[in-house]
Structure 1
Amino acid sequence: MQESGNPTLEDFVLYKSPLCGFCFRVTRFLKQQGINMRMRDTMLDGGASEELRSGGGRSTVPCLRIQQNDGSVHWMYESLDIVNYLTRWINKQP
């Protein structure tokens, strides 16, 4: 976590599935922006699927897990919300 309170790239995990078109939207955005984010495939990794359900309350993908400055975790669903959030995050980086 940065001292400014903004999450760092290490504070993000993207839960996705290879068959999900909305996941593709987010991963394409990440590639276009040159962001190499930690990702968990819920179809291939049963632990990722369980973590998503237990932490976020839903098994829906894509989902961005955001570790907050205070240690709390926020689970963001919806591809456009994720892309918009990451766009704002990119613009705040030094």
Structure 2
Amino acid sequence: MFLKVTRTGGFAGLKANGELDTSAQPDTERLEQVVSGLDQSRLGTGQPRPDRYIYRLEVRDDADDQPARLTITVAEQDLDETTAWLLDRVLQS
């Protein structure tokens, strides 16, 4: 599974990107469990608030899979702990 996260917004309006091949990670099982448990309906509307981040997560089965099989947009204020961990994990890769 390939994950791509784009973070935009924030006070300075900076953009950050990260990509991760879950099959090459020591925590593959946890990463894939978190992805399979994502539910856009419980992650809010994705509408930004001033000086807060917006995250876009794209999930592909392989690096060349187009379009993404799952795309989720979530606002920083709507993140739960598990989703925040996943997004940070991809951005730090």
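Listed values, structure above:
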| item | result |
| --- | --- |
| Value 16.4, calculated as mean count of other Cβ atoms within 10 Å over residues 24-31, assigned to which of 1, 2 | 1 |
| Source structure (of 1, 2) for relative contact order in percent (Cα under 8 Å, 6 or more apart), computed value 32 | 1 |
| Source structure (of 1, 2) for helix-only ellipticity at 222 nm (-39500 (n - 2.57) for each DSSP H run of 4 or more, over all residues; to 500), computed value -6500 | 2 |
| Which of 1, 2 yields 17.8 [mean count of other Cβ atoms within 10 Å over residues 8-15, calculated] | 1 |
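Laboratory data are not the source of any read-out in this text; all were calculated from the coordinates shown. If you're wondering where the values come from, they're calculated on a predicted model, not measured in any experiment. Cβ atoms are built from the backbone, for glycine too; each structure is taken alone.
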